[in-house]
1. Compare distance in nm of label points 7 Å out along Cα→Cβ at positions 219 and 267 across structures 1, 2, 3 and report the one with the greatest value.
2. Give the label, chosen from 1, 2, 3, of the structure having the highest value of mean count of other Cβ atoms within 10 Å over residues 139-146.
3. Computing distance in nm of label points 7 Å out along Cα→Cβ at positions 43 and 99 gives 3.5 for which of 1, 2, 3?
4. The value -11000 for helix-only ellipticity at 222 nm (-39500 (n - 2.57) for each DSSP H run of 4 or more, over all residues; to 500) was derived from one model only; which of 1, 2, 3 is it?
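Since every read-out is calculated from the coordinates, none of them should be taken as a lab result. Values in this document were obtained by computation on a predicted structure and should not be read as measured data. Cβ atoms are built from the backbone, for glycine too; each structure is taken alone.
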Structure 1
Amino acid sequence: REFDEYFAEAMERGWWQGTARPGPDKPPRVYFEIGGNALRRTRGGQNQLLAHFWPKLKCIVTVDWRLQTTCMFSDYVLPVAHHYEKLAFMFPTPQILTLTFSDKAVEPPPDVKDEVEIAVLLTDKIQERAKARGLMEYQDSRGTTRRLDDLVERYTIGGEFRDAETIAREWIQDSAEAGNFDPGFNLDTLRERGYQRFKNWGIGAMAYSQASDVPEGETHAAFRYHVEKKLPYPTLTRRAQFYIDHEWFREAGEELPCHKDNPAQGGDYPFVMTSGHNRWSIHSMNITNRVLLETHRGRPHLVMNNDDAARLGIEDEEEVEVQNDMGTFIAPVKLSPGVRPGQVVSYNGWEPYMYRTWKGASDVETGMVKWLHFAGGYGHLRYWPMQWQPVPFDRGIRVNVSKID
């Protein structure tokens, strides 16, 4: 069966009910990119988004502290305060066991604001324009009626929460009252210490999946509720289940875990392109930092096996064309015997505008999603928000590498 058949069946059977928003009858018109970089991070990149998504939009707004690739294709760029120009937390989730606090070290430049202030100002303006146009209410994607004439009142909870300091203080207080931290723990305590270990997982799918306490002074181990307390697993059989008796899994021959070779994502080409995190940045955040650029070759590259390069007459630092059915990008080669024959490596994080044609590895990644990830209606196979599932593949992409004439 074709992928579209599986997808259509999953939607028809209600396995993904309510997740397709906005629906086909409500095409998107305004796109806000906040804290991301869609034209770099999305599999298929510019070849997909600029061709199929961007033309539908009337307005594109990017909120960021640097001029990244998506900014270059936006109507408006709202400069946001950098990490040390505002109060911030590093991944405020129990998954890393410790809440880390970052305080404002310096004031941001003029006309640069933090995310909270930007959101409040936008809310003020939306309410103002809605009143001027007599647009007092609308229906959201779920059919719920929302009012616009009191938007600021509701968004700030009666004006109580209009700045990051107040919101952060409330977050910490609520977390302490919920048992995530010791009673009395507050923002002042965190500001003095800089970090605090969580006491429990809180509420959510990620928390439930750990099935374990967070004992003070001990290394965390998942599934202790099931192994030590003998509580049932949240699976169809209530046990640690490897056999998936779902019709799709049986059809695919994957009712039990098994090995399958990667499909020819991108077309029938001789090289397999893999990826990984680079050494010099966190995703693309610091990839254009001039100091860090001096610690390596200073531009994107494609790592290739020496023997493959010799066979094709390619030399170290020579620019090559990387191409498949999805697209093309040009990058210099870095030779390494540590790469397997038939493999090339393009590390994650390079901004597309750092390439000669403003196209990078994401522009040849097909974004293939395995159809089995859409299966539902079977015990524990069901969608939970924020679980990164289904996930487009960005490994094992088939490409051709050739010299440039």
Structure 2
Amino acid sequence: MNERNGIVILFIIVVGMIFLNPNKASLDRQENNESEKANAYFEKIFQERLDRSPEFKMWLGIKEDQGHWDDNSERATRVNFARTKNELRWLKNNIDYKKLDTQTQLSYNLFVYELERSIANHKYRYHNYPFNQMHGLQSGVPADLISLHKVDNISDAQDYISRLRRSQTLFKHVLIGLEKRRAMGIIPPEFVFPHVLRDCRNVISNEPFENTGIPSTLLEDFTKKVNALDIKSRERERLLIQAKQALLKHVKPAYEDIIAYIEELQKEASPTDGVWDFPDGESFYNARLAAITTTDLTAEEIHNIGLQEVDRIHAEMRNIMQQVGFEGALQEFFVYVNNDDSQFYADSDQGRAEYVAEATRIVDAMRAELDQLFITKPKAEIVVKPVEAFREESAGKAFYQDVLR
């Protein structure tokens, strides 16, 4: 189980404990004691995992260990795996499930499910692509610094610089994992490589990497955040010099190493894509189906559900065709919608601004209806904004950046 994913599950459990309050007066005292014991354990594990994850603290808006990244080394993976097995063993040996109240039984089931799934799928820990067209350190490091690392004072700025320096270690450990995958025959398909290489090169383009007079993505972000601080000019200049040095001495060589490795690996890229290219790919595929759907449905059963959904959606599309007075087949309607300029915003700064404004309007309209559906609402705002320029060609059309503040 990815350490951060495990923390998220525990976060859900702990929040559930707070809001649903299983310790009701009508419960038997013995049941209360066992539930309190289990819930205390869930909270203890959550806090321990949080303490080990500077990145999850950043995600939660907690300013501790801000100058660090999570430990992504092979050793950390082994230690976390052993810890996961110990956590499950303790829970099963020390908690009497029958004495738990209903809500704590639910928390217990969820926690056990995640731990058992993590242990069972540990053998597939290399069955992925650490660098791909959607995710990976090449885009994740700058995206996290830009979106999540707040700079409210000099200490925050120094932590930002520290993370720039430590990014080189992150990339080093990922390269070790890439080589392990390479030896196993787990190599990304051809179409992935141009996207990854473009993102990498974009991050180390412009100042201070090149004498262009244009700040690079990370330098622009750091400069904007430091310029917003109420500090002396000499202190601001000192921070900017340190940031530029970190970019040149640590970030640049980290990305150059990745670019060199990816360029070499590209020669071995597969023209096909899919988990059937992986060793033991069919078993991995079935494991992923079970994990993602939380069912025991077969691939064929899930595919049939998908076909039924396609038929349902096509029927709704045909209704739309009638509403707009389109005459022709459904496939012709697709061509019309995809090629009619009136269906698109202009490919310009104004068009992009109009799109963001419309998306924001829809979100605001949705937010106004929340009271009718929910008792407890999230405090965090949903903010619609353009994807950073360095990865806009590789990123999905729309996606969520999780931030809890």
Structure 3
Amino acid sequence: ADILIDAMLGFGLHSPLREPILSAVREFNRSPARKYSIDVPTGIDSDSGEVYGAAVRADVTITLHAPKPGLSRAASYAGEVIVVPIGIPPEASVICGDGDLWLFNRPRRAKSKKGDFGRILVVGGSNVYSGAPALTGLAALRTGADLVSVLAPQPVVPAIRSYSPALMVTSLGTEILSEESVDVVLEMARKNDVVALGPGLGRAETTGQAVRAIVSSLSEDDHRMVIDADGLKLIAGSSVRLGAEQTVLTPHWGELSELMGRDIGDPHDMDNRVAMATEAARTYDAVVLLKGPTDVIAHPEGQYRLNKTGTPAMTVGGTGDVLTGITAALLARGKGAFRAAAAAAFISGKAGEAASAELGGRILPTDCIDRIPHVMNTQSITGIASRSSLANLLFTSLTGTQTMPRSG
């Protein structure tokens, strides 16, 4: 053969090649023919560029829709890279949608055990606020987390326990989160995959000192965190660097201004919203999920997503706490903070839309929680291109002809 086409494996490989693919790759590479790979050469991690034992050495890689990061990191295997459109509109790479859920919506293995899908610790509440941490915990459970613990000040422990027997509620042993509570929080945090910090904490000086100590210690350990509400206000102006792979901040515009310590301009200018969210992400080295009519999810390296799901009915108090719980549950899956935040924003908005469609503008945050499973269960995975369209793309790249000849 004069031309060989590698369509054995593509996007999504994250483990060493096994037989018979391994032998096929080695035989493929021995051929003197000109070699083309579809999307990613078989054996290459599309994100990291890591080679898993062996990989196709292509002369040309025809990658679909957009360049994959791994191609530049494994340039000697990718050869010439040609990017071809497959009908996805340019804005699809920015707008959150059903496709953001597929990583978090895979079937559970038959041998799954308790804890495999996330252990969440919610640190929240004060001597007067009990609802916020309860809503966060219940949302995490409805999103699929296996175990949710709530660590709260003693005065509100009975109230939080009353919301649901599924929440494991423990007392801080103090009236509010304070410096003497820090060791208790850190000990429990290390038994959980993700810490959701902030809902209902209050802004007492001693609480601020405790929050900064907790965040500093957990970030040094690369522990996954979602920081919201009072937690955001209490780290504002600190020099903490959080880690963009494991931390999500969930401010609204006013909280973002506090985090940045200045007037951040027009909240209605979408370009400004993206710019400010990205600047905050770089400042704190974290993913920022900026809440609003259109949510902005920003990464320190400059990537961003926009989420347009949601409804004005979600201005009711508590929906931000629900979003925090959804984000924490998805972050526990280990797919990275940016992906978790994009999917969480989409799910939260869709749940609000479902509640509003049934109840109008008179919804409660618990109505949104109740509809999280519906949103996740009805999300479907569909192919972005048929086999025939991929064949046409390959034919065009090889020949320069726009349409494959019809047989017969």
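1. 1
2. Checked 1, 2, 3; max of mean count of other Cβ atoms within 10 Å over residues 139-146 sits with 3.
3. Considering all the candidates, the number was obtained from 1.
4. Structure 3 accounts for this read-out.
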